[in-house]
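> Dropping the structures in below, format is structure tokens.
FYI, it's all coordinate maths here, none of it is from the lab. Just so you know, these numbers come straight off a predicted model, no measurement behind them. Cβ atoms are built from the backbone, for glycine too; each structure is taken alone.
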Structure I
Amino acid sequence: MGMIEFQRIDGSPCRGYLAELGKGRPGVVVIQEWWGLNPHMCSIADRLKVAGYNALVPDLYHGRVARNVDEARHMMDGLDFTGATDQDIRGAVKHLQNLGGKVAVMGFCMGGALTLVSAVRIPEMAAGICFYGMPPKSVADPARIRIPFQGHFANQDDWCTPAAVDGLESEMQASGNPPEIHRYEACHAFFNQTRPEVYDAKCADLAWKRTLTFLRNHLN
């Protein structure tokens, strides 16, 4: 369907890329990497549509897309994580809910961290899928997550380190909501085929198959 405007929780508009399959279908909100709403993020929404889901990528940077790492870091550092979650992402969840069906949130890198925040703060979420992202515990305590949660992490990641992933898993297990955590012998952003220096086709394909199985189990 392409770019649309939907309502944030406060009633103001937010842009986003919508791949709409039709009414009565479950939905997935896809949260961008720190680069912004670029063609790679739109392609993930398109793949979800092919798999049977309405998918919406909210534009958290409001039209800006980073051209390099310094710009991406600057824009991510300037983003209000709780505000983006409570307004833009929750508005996207409710927009897909209005089309019918349960809604999951799935994010990558910065979007993975925001998926964890969303799992704590958005009551309408039915499930969460995080790709190599993790917010500070002060922003979102994973022990408060009560919905099905799947995580995909890279063992060669110096941001979401294996030790940090172990901590996330143990905290959720201790809270009574054990997550489904998958670890890959790959680098951070291994799912992003537009970055050949880190992309791992075998790991990405396996992660996608696991993602679709998880969505079928918890949304369909």
Structure II
Amino acid sequence: MTTSPAAVDGLKAWIAPSRTAVVVIDIQVDFASAEGALGAYVDMAVVQPAVAAAERLVETARGAGVPVVFVGLFTTPETDSASWKERLRRRGGDPDDESALCREGEVGSDFHGPKPAPGELVVKKTRYSGFGGTDLDARLKALGVDTLVVAGLTTECCVDSTVRDAFSLDYHVFVAADACAAYEADIHAASLKVMDLNSAILTDTAAVAAAWSA
């Protein structure tokens, strides 16, 4: 990423606080903490730099008067669809165990790292995309937002799904690449490349901070 004066000037107009929201996706205990459900299988050290970068991005946004929206997975047994459970079964898993990520009301669904401040928007989803079955689009439009700076976990799954849907809904989408992570570096890099080709402009938290302070 570049933070040259010309790049900052361009980004400053594109992500002006009057039109932009930061969207933080799925940085929750089950996905980001060693104490969460995936912590027994995944080295969560790999996502901590992105979690820290997302915290910086959120604080920068608040200082610039940019709204921050927290999108999280909140599941119940009723939201575990038959097709979701069958896919897990066909892949050799136990759907009654593996589908129980981010159960609403349990510690696993708590936000980890950056957390909503009083009054900030929280959108609860039950599928990969933050727009799927939620009122995220309507609530962003009510804020006068047409531009998103996206951060979160995981790059290839819920970040990618949300970014694709946002672009299809005619948002201008920027992905803070250093504030996103996958559990494998090559998957993270490949997903960023695909989003850059198809649906988003890649940036980073330093460039965003420079644009909002310029």
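> Among I, II, considering only relative contact order in percent (Cα under 8 Å, 6 or more apart), which has the greatest calculated value? Show your work: numbers first, answer last.
Working: I: 16; II: 30.
Largest value of relative contact order in percent (Cα under 8 Å, 6 or more apart): II.
> As an exercise: FRET efficiency 1/(1 + (r/R0)^6) of positions 139 and 187 (r between Cβ atoms, R0 = 25 Å, to 0.05), calculated from one structure in I, II, equals 0.50. Which structure is it? Write out the running numbers ahead of the final one.
Details: I: 0.50; II: 0.25.
The read-out was computed on structure I.
> Comparing I, II, where is FRET efficiency 1/(1 + (r/R0)^6) of positions 27 and 67 (r between Cβ atoms, R0 = 30 Å, to 0.05) highest?
On the way: I: 0.45; II: 0.95.
Largest calculated value belongs to II.
> Tell me which structure, out of I, II, gives 0.96 once Rg/Rh (Cα atoms, Kirkwood Rh) is calculated. Present the calculation step by step, with values, prior to reporting the outcome.
Numbers: I: 0.93; II: 0.96.
Traced to structure II.
> Oh, and also: Out of I, II, which one gives 16.2 for mean count of other Cβ atoms within 10 Å over residues 19-26 as computed from the coordinates?
Values: I: 16.2; II: 25.8.
Label of the source structure: I.
> Quick check on the output: 24.6 is mean count of other Cβ atoms within 10 Å over residues 51-58, derived from one of I, II. Which one produced it? Mind showing how you got there, number by number?
Details: I: 24.6; II: 21.5.
Structure I accounts for this read-out.
> Tell me which structure, out of I, II, gives 19.5 once mean count of other Cβ atoms within 10 Å over residues 35-42 is calculated. Before the final figure, lay out the partial values.
On the way: I: 19.5; II: 15.4.
The correct label is I.
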